[in-house]
Structure I
Amino acid sequence: MPDASKSYLSWLNTETVVVELRRWSARDATEWEHVEVTKALRRSIDHRQSSFAGVAIQGDEIVWNLPDTLLQLGRPIREPAREIRIGDKIVETTLARFDPTKPDQKRWVVLSVQKLTYGSRWRCVCRLGVAA
């Protein structure tokens, strides 16, 4: 299997986003981990289709491509690898400016997720959501 872990370096027009990863704590409460990804690639969906990657198209969906290498940065070695799941969010901001209470920060809710390109890239079909 080829090493595609640095393929994101050739991506053009990337953006910095914060990924909100929903995790369950030992207390059965939802906790959020916030991870900055500096080379996220936004792609549009052909909205003439009725569905894309199993998601019924309503008109406000996009695809975010996120490098797994950058999603894992700063993760303690003994902790399991970070994974994006349905319901997680991608926020159009940097970690320094991130505020979970600000409604003016665009939040994209993950509706469908796939790990592609030999496990090096997450493809997330998202719909514009509301503030947390």
Structure II
Amino acid sequence: MSTSRPDPFGTALAAIVIGAASGGALLCGVLFASYGMPRGVDTPFATIVLAGAAVGLISAVAIAGMVGWSLGAWRRIVVGVIAAAGTALVGVLTTAADMAAGRLGLAVLGAFCLAAILIVWRVFHSRDAT
């Protein structure tokens, strides 16, 4: 049973997961790359991390909006905000990953984000093929 219109629920869910995981992966990558820097409030590390978090949130909104392009404008906005909240959750989880396993924990969390992107992308596009 194929229709010309995509499923709005599946599109929204895919956009949320892909957007949130993209922003989270970006944040994990920034933290992984700057791991050895001295930490503190007035250090370049703080500036890099804040910029990485801001770009991660913005990219989550943008990517969720692009994936959910077939949704209406208001739904794209809501999906983008939820994806930004998902990226913020990954940002909170980076603290636990850093404390538990250091650089390896950040790499594993980033790998989970990339795996979520690939799995949802695969499911989202395999549904279009049928």
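Where does the value 1.00 come from, among I, II, when FRET efficiency 1/(1 + (r/R0)^6) of positions 40 and 72 (r between Cβ atoms, R0 = 35 Å, to 0.05) is the thing being computed? Mind dumping the intermediate values first?
Working: I: 1.00; II: 0.20.
Of the structures listed, the value fits I.
Which one of I, II has relative contact order in percent (Cα under 8 Å, 6 or more apart), as calculated from the coordinates, equal to 28? For relative contact order in percent (Cα under 8 Å, 6 or more apart), the value 28 is produced by structure I. Here distance in nm of label points 7 Å out along Cα→Cβ at positions 16 and 120 was derived from just one of the structures I, II, and that gives 2.4; the source is I. Using log10 I(q)/I(0) by the Debye sum over Cα atoms at q = 0.13, 0.15 Å⁻¹, for residues 32-95 alone as the calculated read-out, with -0.44, -0.54 as its value, let me know the right label among I, II. Label of the originating structure: II.
Consider the structures I, II: one of them gives -29000 for helix-only ellipticity at 222 nm (-39500 (n - 2.57) for each DSSP H run of 4 or more, over all residues; to 500) as calculated from the coordinates. Say which. Structure II accounts for this read-out.
When Cα Rg over 2.2 N^0.38 Å is compared over structures I, II, which one is greatest?
When Cα Rg over 2.2 N^0.38 Å is calculated for I, II, structure II comes out on top.
Every number in this text was worked out from the coordinates using simple rules, so none of it is lab data. Fair warning: this is a prediction, and the values are worked out from it, not measured in the lab. Cβ atoms are built from the backbone, for glycine too; each structure is taken alone.
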